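**Student:** Structures follow.
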Structure 1
Amino acid sequence: MDKKGLNALLDSVESGKIDVVLCMDQDRLSRLDTTSWEYLKSILRENRVKIAEPNGTITDLDNEDDEFMSDLRNLIARREKKSIVKRMMYGKRQRLREGKGWGMYPFEYEYKNNFYYIKHGWDWMFHL
């Protein structure tokens with residue numbers, strides 16, 4: 001897995017330092033592809049580590065019903081992640097169609113009234 005924090009967590013789990021993983025919402029932990037999610041679950045299960053949420057939900061991956069519900073949450077989280085990305089890309093494309101940029105504009109420019117202007121003192125760079 002290419003998530004630095006998650007890899008550090010797994011190292012701590014495997015070394016026996018952790019017996020419960022607390023996360024704000026399990027879907028934040030489980031928005032992984034299927035292979036990575038199964039790997040994460042196997043490490044947690046082998047080390048008898050439970051997943052706890054502030055709302056009082058505790059997931060024990062040794063319990064078949066808990067694991068099933070956890071898998072369902074993972075599927076919903078992955079679907080939601082795709083939906084979020086799709087909406088973000090739609091918004092970015094819409095802004096570009098309207099002639100507006102998105103993200104940080106170059107340092108030499110300023111954005112006013114839906115237009116980009118070269119900042120005073122930087123026009124020498126562009127030979128306008």
Structure 2
Amino acid sequence: MKDQSELLSEPKGRALLVVTHGSRRMASNHEVEKLVERVHPQLKSHYSEVKCAFLELAQPSIETAIAELDKEGVSEIVVLPYFLVSGRHCTEDIPAIISSAQRDYPKISFLFAPYIGKSPEMEGLIAKQAVELLE
């Protein structure tokens with residue numbers, strides 16, 4: 001896996017894969033799909049493709065999404081875990097799936113972005129949500 005200093009300079013061939021847990025509640029899975037659709041236009045200068053994938057309970061699975069991106073000809077996939085904390089899924093399960101994918105798709109480079117809950121913007125978002133409720 002590459003580190004951030006080795007990223008391609010052009011978005012062509014680079015995909016962002018937003019990975020989340022998945023839910024038996026289809027509406028929850030659709031929320032993630034819609035979020036990714038809304039964010040995609042903002043990322044066009046950095047990513048040629050932006051997709052979501054689910055660890056379990058929903059489709060596409062991480063493996064299926066990677067296979068689709070391979071068919072589309074991407075050479076680099078940035079994996080962004082859409083999780084609030086660094087539990088087992090972020091530290092073990094997703095890295096194991098990506099390690100396996102790296103073996104299956106040796107021409108694709110994989111890079112892990114920090115899980116979403118690690119963003120320093122989370123503190124401000126929590127404070128904003130809590131205050132907006134009272135206003």
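Nothing in this text is a laboratory measurement; each read-out follows from the coordinates by a stated rule. Since we're looking at a predicted model, the values are computed, not measured. Cβ atoms are built from the backbone, for glycine too; each structure is taken alone.
**Student:** Could you figure out which one of 1, 2 the value 4.2 for distance in nm of label points 7 Å out along Cα→Cβ at positions 58 and 90 was computed from?
**Tutor:** It traces back to 1.
**Student:** Once relative contact order in percent (Cα under 8 Å, 6 or more apart) is calculated for all of 1, 2, which comes out largest?
**Tutor:** 2
**Student:** Now for a different question. Rank structures 1, 2 by mean count of other Cβ atoms within 10 Å over residues 82-89 and report only the one at the top, that is, the highest.
**Tutor:** 2
**Student:** Something else now. Out of 1, 2, which has the highest value for Kirkwood radius over Cα pairs in Å, for residues 74-113 alone?
**Tutor:** Structure 1 comes out on top.
**Student:** Supply the structure label, taken from 1, 2, corresponding to helix-only ellipticity at 222 nm (-39500 (n - 2.57) for each DSSP H run of 4 or more, over all residues; to 500) with the calculated value -11500.
**Tutor:** Label of the originating structure: 2.
**Student:** On Kirkwood radius over Cα pairs in Å, which of the structures labelled 1, 2 is highest?
**Tutor:** 1
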